[in-house]
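Just so it is clear, none of the values below were taken in a lab; they were calculated from the coordinates. Just so it is clear, the structure is predicted and the values come from calculations on it, not from any experiment. Cβ atoms are built from the backbone, for glycine too; each structure is taken alone.
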Structure P
Amino acid sequence: MKKSIFIISGAGVGILLIGSFIIRDRTKKQERLTSKLLIALSARIEPIKNGLGGQNAFDIHYLDKVTQRVSGSVIALQESTALYYANQIKSAFGAWYQGGDDEQKVYSVFRKLKDKVQVSQVAKAFQGGDESVNLIDVLKDRFDKNEIKIVLDIVNKKPNYRTT
C-alpha cells in the first residue's frame, strides 16, 4: 500500500515537473514573439526616427566594417575634417532664446559628405569620447519627423563607400 502511494506520488511530481517545463518554454516563446511584435509596431508608429537608427551611415564603426569587407582602399575623411563637420553640426543646435536650431546648416553638412562612410566618420567625431552623446539621439531629440526625413533623404542618396 505504502509502495503504491510512493509510486503514484512520484509519478505525480514527475508530471508536474514536465508540465512546468512545457509551460515555461511556451511562455518564453510568447515573450519572444511579443518582443518582435512590439519592435515591428514601433517601427510602424515612428518609421522616420527608427529609420535613423537603422542607417549604417550613422554607425560609428561603419568604416571599420567596410574596410574589412572591401578589397582596395576606401576613401575616408581625415579625422580633423570629420571633427570640423561634427563641430559644424554641434554649432547648429541652439537654445530657443538663441534662435533655436539651424536645420539648414545641418543639412548642408550632410550634403557636403560624399558617402555613408564619411557620414559615419562625422557621427563618430560628433560622439567623441562621450558614449552618452551620439548623433542619432541628438537628431531624434532636436529634429521633428520632417526634418529627420530630410536628413535621411540626403544620406540615402549617397553611395555606401568609395574606393581609390
Structure Q
Amino acid sequence: MTKLDLNSSEFDDYYFRYIDKLSNKTELRKGFETGKITIINFFESIPKKKLTHRYQPEKWSIKEILQHLIDTERIFMYRCFRIARQDKTALAGYDQDDYIAPSGADEKTIANLLNEFTTNRNHSISLLNSLTDQNLAFVGNSSGSAMSARAAAFTIIGHDIWHMETIQNKYL
C-alpha cells in the first residue's frame, strides 16, 4: 500500500503536514522498517552534549523529542489498531505537552530511549503485519475527525521526518 492510496477524506487537514513529508511511493510496512533504522542512526549521530539542548527555554530537548516520537507512535498505533478492528468509538485526542514532564526523558540515557523506541517500533511493525490492506482502509473517528487506520500509521512516519528536520534545522 502506497501513500498514493490515501485521500484527504481519510484524515484531518492538520495531519497533512506529516503525510506530505512522505514520497508518493512510500509503502507503509517498509516505511516503518526503514524509519526504524533512520531514527536510530539519526539519534546515535547527535553529540551527547546536544541531547538535552533546547534552542529556546520553553522548547523540548532532543531527548524529549525522541520520547515524544515514542509516545506519539504508541497513541497513533493504538488508534490504527482500534480503527482497523472497525471500532466505531470516537477516539479522544491528547495534549502532547502533558506527556513530556512526567516522562523524565532528560534523565534517561540515549541508549535506553533508543531501546524503548526500537521495542515500540517492532511492536508497531508486528501490528501492521497482522492487518490486511482492507483492515487498514477502514475509517473511524479520531480527535473529532475522520481517520483511516492507514492514515494513522502513515502519520507516524511523516511525524518522525518532521521532527528530525526540526532537530537538524533548530538544534544542531
> Of the structures labelled P, Q, which one yields 16.4 when Kirkwood radius over Cα pairs in Å is computed from its coordinates?
Replying inline: Q
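For which of P, Q does distance in nm of label points 7 Å out along Cα→Cβ at positions 33 and 121, calculated from the coordinates, equal 4.8? Intermediate values should be presented prior to the final figure.
Numbers: P: 4.8; Q: 1.3.
The value was obtained from structure P.
Please compute FRET efficiency 1/(1 + (r/R0)^6) of positions 25 and 97 (r between Cβ atoms, R0 = 41 Å, to 0.05) for structures P, Q and give me the label with the greatest value. Could the numbers behind the result be given before it?
Numbers: P: 0.10; Q: 0.75.
Of structures P, Q, the maximum of FRET efficiency 1/(1 + (r/R0)^6) of positions 25 and 97 (r between Cβ atoms, R0 = 41 Å, to 0.05) occurs in Q.
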> Which structure, out of P, Q, was helix-only ellipticity at 222 nm (-39500 (n - 2.57) for each DSSP H run of 4 or more, over all residues; to 500) calculated from, if the result is -22500?
Replying inline: P
>> Quick check for you: by relative contact order in percent (Cα under 8 Å, 6 or more apart), which of P, Q is greatest?
In response: Q
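Given structures P, Q, which gives the highest value for FRET efficiency 1/(1 + (r/R0)^6) of positions 17 and 105 (r between Cβ atoms, R0 = 35 Å, to 0.05)?
Details: P: 0.00; Q: 0.90.
Comparing P, Q by FRET efficiency 1/(1 + (r/R0)^6) of positions 17 and 105 (r between Cβ atoms, R0 = 35 Å, to 0.05), the maximum is at Q.
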